[in-house]
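Scrolling down, you'll hit the structures one after another.
Bear in mind that the values in this text are calculations on the coordinates, not laboratory data. This one's a predicted model, so the numbers in the text were calculated from it and none came from an experiment. Cβ atoms are built from the backbone, for glycine too; each structure is taken alone.
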Structure I
């Protein structure tokens, strides 16, 4: 199947600075820096005094150039026109040499930069900023996914007239795709591999290929039904396999079913875009939180008044193992993210008469009752109940973010989390029933109830 390449135009209205990139004596390219003009990216206290342009490849990084502000161009000098794949990062520093701003491009080849303008969105770290070029609807409770490592896919949502339509936001140009397709169903859950999506509602499933707009009915293997998983969140492991966890959905009956979609498994000819298999949890749950960990595999927490508070499905297994040292956790609508291989951060959701259950670090390796460890480490409470919520971490065992919607009103809140403090991060635009996802350039983005996408860089 072909690569999905929409016809797009770069809109340079928000460009604040540029750079010249020479691959050889005759080839040049440029980096266009884009910001949220009202967010004070360069001028907010403490103001930026220096920009650094860095080529990042895996764990290696190379400083290409630095420039003192103010400036309108950054000369990167001569670069070898090779096939090296890098992400170009722009870092902003204040007078104390503390990094205050960051932005990165999609992965590019040096050789592909000749004659091209590469856009990078730069924002203050730890704050929200609005991406340029708003979308064309304000749907609430959307389903968000990343398509082919470049596009934010927006679909579904609570408004029937637009639930089958899509929005595609291109992080190569930071602009929406002009004519996104309409899907055969309004997906409640989604998995993606390349340009092909698995679309699932409570009665049916479809393949949809965004490169050709072709669709085909999807049949499930024995062991479960679409109704068992529709509305469940999709958790992705380190190898790209995806798990639609029915227990995380917010409506319907409690369920113990998880559908694994593995785009890298071509062993089953009945599933040309990746094999599908069923997992079964140790107990049915509703409104649970789920995350992938490197040690325990798929971890599911909460969502039951009677089952163990936490269980996991180890990689290579298909059945849940209850961690009985965790008492039943009725929290409904929380989000989870792995802090490391054995610790999961859970935040948001509600219990009882929708009280906040607290932000907590779950130590999966603690046997319970031991003087040397605690199964649940409290980080405090959110000031408002947000359910549903999504929790994010970024490789730091003492930092996280939760995005959630105020119970009843639907007002979207964002909180920065640490073991000693919980701080609200103000949105630039009011949102209602927004959802969040990792973006193709490593930021956390939220959309819903307003036409703008907002971005957070840790």
Structure II
């Protein structure tokens, strides 16, 4: 089988990098660049195969196949866009069903699937279409059994998420405004305040916003991984018995036994630390006393110091969390630091960034207005989730004791210095609003801009009005 990749160069704010270079949960175990994840997923199913000439659009495939001398133009071919996150379960389902049809196929997401509607469609450029089987959204994943075929021959292959609805915490109705219509600028809207998640058997998200990184790695990643494991245990008595026997031999609770908690080499874990599965921990990690880790993916060379709490989170390589730091449903990329007494809820943190002590990222809008984020078109659009934290780019420095409102983003290379005038971040921060550029040049030039954006932004859009 041959493999071609459609190259997507859209820079994802606030990172100012294409999706393929951004870290995401790979194989349910650790954070890695999306391009690496996709390669591992596909080669894990079809075997090792080198990607051939990169394409700009799917129509380029016809020309490339004709130009490649010495290769059979009727080979079996897989094509995907490199900003499309999907897991092994999604790809296996697509490939199996596509081969069964024996026809050229394109993956489509059924419009009546609640998980796709909540996590994959919002903020994306996906367009709703319909055929005899109902409405759907096309994604850039293709199968050609015998080389290129004209568009008229393609089959729309629907891939359901197989979701299970699960609650993850409760807020009193009077506080959360569940199913309450509100008036905003004389327009009646309904808050989407159902505090549940749709955990999937198969995951797919086009990465066109920082919120998509969160959805793919956390909700459709570690959270869905845990749910899949629970269902597997419930459906396979022999597996349940094996895990029970292992827990008895190790003299641990089942949820803390080695089948559920996998630890790499040369790790130093304090005996008072509580680690609940399913959790994976990489090599050369140090976990201090009083630490609580629940359903997380931890990379290599990570230090998690005394009394830190991590739940449903993904931590990249070489990260450092000093004492009493807390991560809840947060993706933290490589080489970043979250200092002591911080609280990050439902956030995405880029590479080489620093979050100062006592800083809090909030995730719940106190007033009944919809949370918004930058979408695939550079516009502010509704996230369609009742709670969401913040997005922090690469090479960011945030001082101590700051409070960041929900759904705000801080662009790469920004420095925020706490002051009486700026302790609360009520709107997104671009590089032009960074504190360090107001300093004398001999000081400001010490902090290099490593991730410039290609387009200007309408900063008025970034103000979230309540």
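For which of the structures I, II does the calculation of FRET efficiency 1/(1 + (r/R0)^6) of positions 107 and 291 (r between Cβ atoms, R0 = 41 Å, to 0.05) return 0.50?
II
Given 0 as the derived value for helix-only ellipticity at 222 nm (-39500 (n - 2.57) for each DSSP H run of 4 or more, over all residues; to 500), which of the supplied structures I, II does it correspond to?
I
On distance in nm of label points 7 Å out along Cα→Cβ at positions 147 and 323, which of the structures labelled I, II is highest?
On the way: I: 3.7; II: 6.9.
Checked I, II; max of distance in nm of label points 7 Å out along Cα→Cβ at positions 147 and 323 sits with II.
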